[in-house]
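Laboratory data are not the source of any read-out in this text; all were calculated from the coordinates shown. Since the structure is predicted, the reported quantities are computational estimates derived from the model, not experimental observations. Cβ atoms are built from the backbone, for glycine too; each structure is taken alone.
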Structure I
């Protein structure tokens, strides 16, 4: 059976990069058996939100945009970072309005998961936005180009390529 896992002891930690988008640290760790694990890199982005939005007619509102890490244009849920001092539900409403121009009559919290607990320190907060209606034009960041699509909810599982987007869709199904 072997030894049970236990948290590592961080002997030293140094910041490699810290700007408005990301923080990256390098930890010098030691496990319970005295083995050194160094450097162990940890990304510390802000928490994220992922919103599956439903129009008043029940179609899913998804966004199509370029995803530079993978180098692809893909469909996804509405999402973004939770800003300092902001509650995740407020970030979900803000991102929904900014990326789509829609507001929701009901915002349902679906829980949070770790983005990638192997080397990320942040969580993804999942939401279902119901009864969405367009109230404004998009208000995008200078680097964003986003197209909004209305698609049947049942078709989303195979169209969402990011794991936490799929998880938001899956968690939302229980509330439909």
Structure II
């Protein structure tokens, strides 16, 4: 299968081309045949092995974002058809309330901390982003979904639990896509 993704040069690391090509082909097939097995959140959580000479990550990530957007729109349309607008937005509001409740916690206490000897996300970085995300909900500040998708936090000993933070980030992306 030929791909339109550029490769990294030299000894640089990129996404494994075989894994990417296989996933993209499968996602396209799922979308065309509407089999329902793959969801937007599955695309958001997809990860590939890094290989020397692999595909350039920004190009693949951009394609995954477009795929996620397409699947999210289709899921939204299907939910609106089956349950109606009121039910759809009630679910979205509930998710937003849960995210807001987490973001309203005080700095340093928003998420569980890993043990001192373990590595987690920088509390300072996550709390800074939490303020930005709260402003999205509270006063309609413009926070692009692309920013949320690509947010990266420094690793720190004794930081926040990566799993908990990642779940909130996923929920935030889901909420943003639902109200686009």
Output -20500 (helix-only ellipticity at 222 nm (-39500 (n - 2.57) for each DSSP H run of 4 or more, over all residues; to 500), calculated) maps, among I, II, to structure II
Given that FRET efficiency 1/(1 + (r/R0)^6) of positions 49 and 137 (r between Cβ atoms, R0 = 25 Å, to 0.05), derived from a single structure, equals 0.10, which label among I, II identifies that structure? II
When distance in nm of label points 7 Å out along Cα→Cβ at positions 97 and 129 is computed for each of I, II, the largest belongs to: II
Compare distance in nm of label points 7 Å out along Cα→Cβ at positions 65 and 121 across structures I, II and report the one with the greatest value. I
Compare volume of the Cα convex hull per residue in Å³ across structures I, II and report the one with the greatest value. I
